[in-house]
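Every number here is computed from the coordinates shown, using simple stated rules; none is lab data. None of the values given here were measured: they were computed from a predicted structure. Cβ atoms are built from the backbone, for glycine too; each structure is taken alone.
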Structure P
Amino acid sequence: MRAYLLEGATAAEVAGRFGYTAASVASMARDFRAGRRDFFTDTKPGPKSAPAKEAARGRIIELRRAGRSAYEIAEVLAAEGLPLNRTGVAEVLAEEGFPRLWPRPHAERGLPRRDIQPRSGVLDFTQWPQRLDTKLAGLLLTIPDLVALDLPGLVTAAGYPGTTVIPAVSSMLALLALKLTGTRRVSHVEELATDPGAALFAGLTSLPKATALTTYSYRLDHAKQAAFLTALDKATLTAGLATGETINLDFHAVMHWGGDPALEKHYVPRRSQRTRSVLTFFAEDADSHTLLYANADLAKATQNNEVLAFADHWHTVTGRDPRLLIFDSKVTTQHHLGELTDRGIGFITLRARTPRLTAALHALPTSAWTAMSIARAGGKTRRVQVIDDPAATLSSYPGTLRQIAVTGLGHDEPTLLITNDLTSPAKKIIESYARRMNIEQRLAEAIRSFGLDALAGAVALNVDLDVVLSVLAHTVCAALRRRLPGYHTATPDTLQRRFLSTGGEILNHQDETVVRLDRRAYSPILRQADLPTTEVPWWGGRRLRYEYR
């Protein structure tokens, strides 16, 4: 600032000398003139001293040498009238060169012993009380749709294994309970493991421990996940939860929060940077927005093949290739676009804007652009300008493609769509791609609701199974919302908050289980919902019925 304001150097000279951009120099000068920033001060920010830390330093060192942790030291200091929180204690210990202590058993730390989670086993209804309170009565609202989708048949088709104690379908239901209740990490299973509602949902005396669930997830290879998704998609189409006419595709990088993972770096939008992450691939039905496919068994070297892998999956499900796929330009390569065309698969995707293409479009006269209105969400319309070129070429694509340049979509430069659909009106193609533009938001909703971005440490849950469970949970929520009047477009987190987290009581009759849900603001919706009495296969054919307080 002195060089720029006092010495008279130009913004470009100052930027080059001090490592800034000219725009940053101009911005700092503008803030200084407006009084929003003051660069010419003699004082340094932050406190010059920390009396509480200094007063306690000697005692902290003494307690650490006695084997006390930062938590324990903070408690002793509070009792001795030297209050200093755990963070302050940890800072002193770090300054003095003490390493962090490994966690020790509660008894050694002077803490009460944690309750031991009971062993899990198949539920025997004759041993259950006649009445039990539960915080998760709402979780049992999903059982009619799980039965309608034939979850036991899906598990059998996938070849998922059971154990001598826990059947395969119960293991899957235990993991699914974590998804539907929004439990962020599998290690948090103890928070709901002993709840009667969660146990009843899985047909167990209690949910398995976190270690058991983690171990089970790593017993399942990718072939089993693919077989499960094939069976699930068939059931989804049969139930009318998806049409499969148009399918949106996208990647999602699941960020890793631990240290030193053996993972490749991928671009993570939420961080706007490339970082260690697990690359996943999703497909959703464009009409219903129901997730149809997911794969976490990906690497950079093979990620471009995932479009064709999904086409093969869809052919296995339906006996034919998909009719229309919509994705952005980063999903695959021009060579693979040619393979899609050879197989008769329609696609709509973006073309990267280059300075040469942009300059050519700007050089065209106004009369070359055609005005039209396209539909937007909520029944609104948007006026756009379009140039439809039926014979565009790409460097590595065999033949020509249709290119549609569109202005008025909110970008400074025209959006370039390319497609092998040569007959549909331009308006239909633009609207089809516009509906896909919110896929990142919808994936974010599902990922937030089902805890897919909650990887920690050494990735405790097999991510390939995790994404499959997310697809299953999303499908179940899509089925449930059809039963709830006025909630046909509700997001999963809304269903979790308003319905699946409802408490209540479980009444254990001779051949029937009654779930009596607590009265809440949304109880009138449940009273009008289509929730039939259902025979539950993993309860030995026992009936489930709902009541409301």
Structure Q
Amino acid sequence: MKKTTLAMALLVATTALSACKDAPTSTSSPAPTLTPEYNDKLDIYQTIKLTTDLSHLTQDQHQMLGLLIEASDIMDNLFWQQAFGKDKDAFLAGIQDEKVREFTKINYGPWDRLNGDKAFLTNTAPKHAGAQFYPADMTKAEFEASELDDKKGLYSLIKRNQQGELISVAYSEAYSDELNRAAVILEKASTLAKDKEFANYLALRAKALRDDNYQASDLAWMDMKSNQIDVVIGPIETYEDQLFGYRAAFESYVLIKDMAWSEKLAKYAAFLPELQKGLPVAKKYKAEVPGSDADLNAYDVIYYSGHANAGGKTIAINLPNDEQVQLEKGTRRLQLKNAMRAKYDAILAPIAETLIVPEQRKNVTFNAFFANTMFHEVAHGLGIKNTINDKGTVRQALKEHASALEEGKADILGLYMISQLLEKGEIDEGVLADYYTTFLAGIFRSVRFGASSAHGKANMVRFNYFADHGAFDRNEEGLYSVNMDKMGEAIDSLSALILELQGNGDYQGVANLVNDSGYIGDTLAQDLEKLSQADIPVDIVFEQGKKVLGL
């Protein structure tokens, strides 16, 4: 079987040198232009206007939203520096074709995030696994042998001093001007917040931008319950650091809470401790007790920036990532309802019509898509955060593999949660076949995100694991159907495998899993091509901002 291997992508990630202060794009003329193979690949995103009803908000809240968008724009520019490094305005000005320039904006540089970070502009070297977080001439061996004070720090860059030695530079120092401006804006926004807990969070987040200590603001964010407006802002996810998975990238979401939907969802997080005990794995891998103060809410998102806006768009959030906060307070799960609906209508429903057998298409529903996505986020709270053999946290032990395996865990344990809650009668919408069939259609959607996405990697592994275990069939017409019993068995066995790899901090075991199952074979490649031929977009991009919102 031909393999478009994830293993090869990860081999590059583990051996490549990391990026330098300037991205490795030639500075000589002529200006970069589109590579020939991308002439017909610029229309993979469908533009969606990102709005919601703001009529119930006060004038002060409208003003506060404008400020939060301004702070988000600073995060956007910081992420460009972390992902690419070249001067944004100058680089974009050098691209003459408007569609090519827009595609570059979507990808925050000249590499296609939904195609394994392949260069789509001429005069462009391969993207380094470490983006702009590490020096270009630093090898993994040199880094691992170093005695840096902040070696695995989330909020620092690795640079060289005048003697050529590796040093760490805190984000608050490296980006001091930008972060101070963002902090001032958040402080101003806090004075307009009528919700005291939200005002406190904004003030603490502003302080964190200045001193790199985010835990206090994470704890304050967990304490918020009644705020109608929310913002997730700062250096958060580590996916952009594909060299080690240590360093966090800047991003922001500005959100409006759907109070009615949130009230309906609130009950599910309370089941985490009980469901943790029933996980299909040995007791030592589920000894941790998930925080019981976690909550689950629905939002309309009105602004994305930075890492959140790069390539494929997030439709649900599970934060904070701080393991200590998770164990003490759990996490908050934010379902981005309007973005989720846009993806279902534009992408998932057409995929089902193209690749699912007619008799099971009725099982692909928005409610199941919403629930699968929601319980994916809830399931991040299940399992294990610290290895059982003193290798530190799972994130530290599994390095650049940690994100992909964690996303795979959340997908699988989300289905486990749904099956258990349906059995208990706590979910009263649909049947298990709806959730399984919608999940299968969702794999085709996420696999298209490519090997550079943690979600894409997780889906490649899972698709092949499910195929090997007979969880679905493919008929002569190339249409797929779920085998209910075998799907349940595959979910249990893959859940146990992932939890054991995480608990053991088994770096090589994860690499082997990826090597064995992390590829797109010929048949799947042909089926994905059907989606392209049907003009089904790979993802969505937003028309967004103050003007769109009437602010």
Structure R
Amino acid sequence: MKESASDPTADIAREYLERETKDKQVLALLLEKFLGKKDRILVQKTEMGGTEAYVGSVSLEWFAGRVHFASGLPLLQKKYNPETDNVEIDADSIDEIQQRPLDWSRQAALVQYLAARKNHKFPPVLVVINQLWVDNLKAAEWDGEGIALKSTTDFTPLDKDGKVGLLNVSEEDVTIYALDGQHRLMGVQGLIELLKTGKLQRYKKDKTADDSVITINELTNQYQLDPADLQSLPKERIGIEFICAVAAGETRTEARRRVRSIFVHVNLMAAPLTKGQLAQLNEDDGFSIVARKIAVTHPLLEQQQNRNPRVNWNSATVATNSTVLTTLQALQDMSERYLGQKFPHWKPSDKGLIPMRPEDEELEQGIREFKQLFDYLASLPSYKLLEDENTPALRRFSFEKEGGEGNMLFRPVGQVALSQAIGILVFKKGFSLADIFKKLRKFDQQGGFSGMEYPQSLWYGILYDPNKKRVQVVGRDLAAKLLIYILGGIQDQMERAELRKALANSRTIENKTIGFDGKFVEPKQVGLPLVL
């Protein structure tokens, strides 16, 4: 019996797959050969707006050790302060400044983020490759008219189109400076120092030493970190984009102007998020998470057909004629000042550090507590009016066009102050929400929250500025204390005396104190209101 003839199609397919496998093996060997050199980085060449750039990745350890702050560029050396890594600004240096001053107080927070946050991520950095000849106009790389004959970037293409290749980053030939990403560099350098020495000095903005240090032991204990994971961090890789300090055909002045222009453009395009947008996106801050949940689910706030939206999602303020009730930022502040009394650990232990996301069970508890607060808030007579009236008429002052009630419950600052007071009463002093709101409903019915612009109002001079005739945020904490007092939460006589003095001071304008009857009085004649 004859063997069946082989299938030509199958043979061709097998040969193709074998050849493809061999090609991959050859490519792997070539890459291993080229990438084995520490002075070469595999990059992809890009071009945009006439500027060539080379995109690759490097380890955090390499980034921290090889990249310098832009303020150290030789052209700025005369005004460079090595103590702060900043350039001293004066009439001579102002035209050469390419970077905003470094804020060294941010380093500790960045280090904590990298070390403690499992899903940490830094965006790619933009760096400049410089060479020694740049600052020597007699060097062979400059022609007789001061025009560069070559670029400071040395790129060896590996493909026929010259798009993929190796970039020379030899320490002997080049120095590298962060153009965009200086604070990322600061953070990574701090991380490497922490891992090498076991501690990191905290700094103030100008790099003067703070009173404390971060230690590995503290981070490990506070965030339950695995020491092995910490030691692997330097091997993580960050995206990096290289541009030349000087391109062939440029004068030194043209090169400096181009690099400076790129920095300005990068920063202009990177518009910072508003507070409201941060509150929308934050998945680590427990107060933000709770605020978002209540904003979309509670009947007082949720979007419903046939009524205007009641939450401004972006802005931190409410315009006079806006139909919203509050803002997402205000809801986050309310959440923090109310629930922060029950869950103080939701806040980071140190200012500037990033909060850790609470456990789901605790988040659910926080949502229930905050929802209950809003259930009671919705029972206030002022908020009951929302069924028939829009917010502008309740928010506007009497002297504004079309007039209004001047009700503090329709101003974010008033909402936050009330939440803060109730949080302290409930979680610190043991009051019940039922008892608190029984008093608040009566206070509201008597106009206690309205007419802020009148001297008869408790909030005159505190939440309302008589001089500028507008709401003032600076009185928020005093307003919260007064609410605690009228609800029966302050019994200590010394504390009451201090509160009365603060109330009199708030009603004193240009050395004249205004009593509740609208007449000028002596400060000591201003008394505390009756307890509800």
FRET efficiency 1/(1 + (r/R0)^6) of positions 425 and 505 (r between Cβ atoms, R0 = 30 Å, to 0.05), calculated, reads 0.80; among P, Q, R the input was structure R
Comparing P, Q, R on relative contact order in percent (Cα under 8 Å, 6 or more apart), the highest sits with Q
